[in-house]
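Student: Listed after this line are the structures, all set down as structure tokens.
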Structure P
Amino acid sequence: MAKTELTYVRVLEHETTDQIRIGASFPVFSEQLDKAVESVIKSYDKRMAWCGGWTEANNNEYHERIALVDAETLQPVREIWKKKK
């Protein structure tokens, strides 16, 4: 059985206007990363409801990248969405 690891992550948001936002740190168990990603997507869907929610078109319009990153080093932990070039 694999050892459960607790990791502290942040949501990193890079907008098309080259603004970068980094959210507050929160703990996630290693086997719960998929659940954390789903939670972030639901949050963005609610926040972007005014323009149709979480869609490929809206993400292309407003974001370059959204990712979970290590809270201390800001190294990528899980890519949530990245604009196709």
Structure Q
Amino acid sequence: MTNNETKICKSCGKPVEATSEYYEIQENMHWLCFHLEFEHDSDPDSPCSDPSCPWLHIEIFKNKLKELSIDPQLVLNEALSENIKKT
């Protein structure tokens, strides 16, 4: 496969773009599809023990915001509102 060919994820069928340089290492998948297929050791909708798990990162950030007395949902709502204004 040349660099100009579209790399398709064998798990979800969508083009692999952001992590295409790791396509072969990721078993011809997106990184997230690979993580969920081979590394994620719990319910796919819950954080796992892998330090690179995005759900784990989200939980860590939510917990830190709460520790700082900041409502994570409020932060998300404000960010989404700002994002809508930009479009």
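Just so you know, all these numbers are worked out from the coordinates, no wet-lab data involved. Predicted model only: the values in this text are computed from it and were never measured. Cβ atoms are built from the backbone, for glycine too; each structure is taken alone.
Student: For which of P, Q does helix-only ellipticity at 222 nm (-39500 (n - 2.57) for each DSSP H run of 4 or more, over all residues; to 500), calculated from the coordinates, equal -8000?
Tutor: P
Student: Same structure, new question: One of P, Q was used to compute distance in nm of label points 7 Å out along Cα→Cβ at positions 22 and 54, and the result was 2.3. Which label is that? Kindly include the intermediate steps, with their values, before the conclusion.
Tutor: Values: P: 2.3; Q: 1.2.
Only one of P, Q returns 2.3 for distance in nm of label points 7 Å out along Cα→Cβ at positions 22 and 54, namely P.
Student: With volume of the Cα convex hull per residue in Å³ computed per structure, which member of P, Q shows the largest figure?
Tutor: Largest calculated value belongs to Q.
Student: While we're here: Tell me which structure, out of P, Q, gives 13 once relative contact order in percent (Cα under 8 Å, 6 or more apart) is calculated.
Tutor: Source structure for this number: Q.
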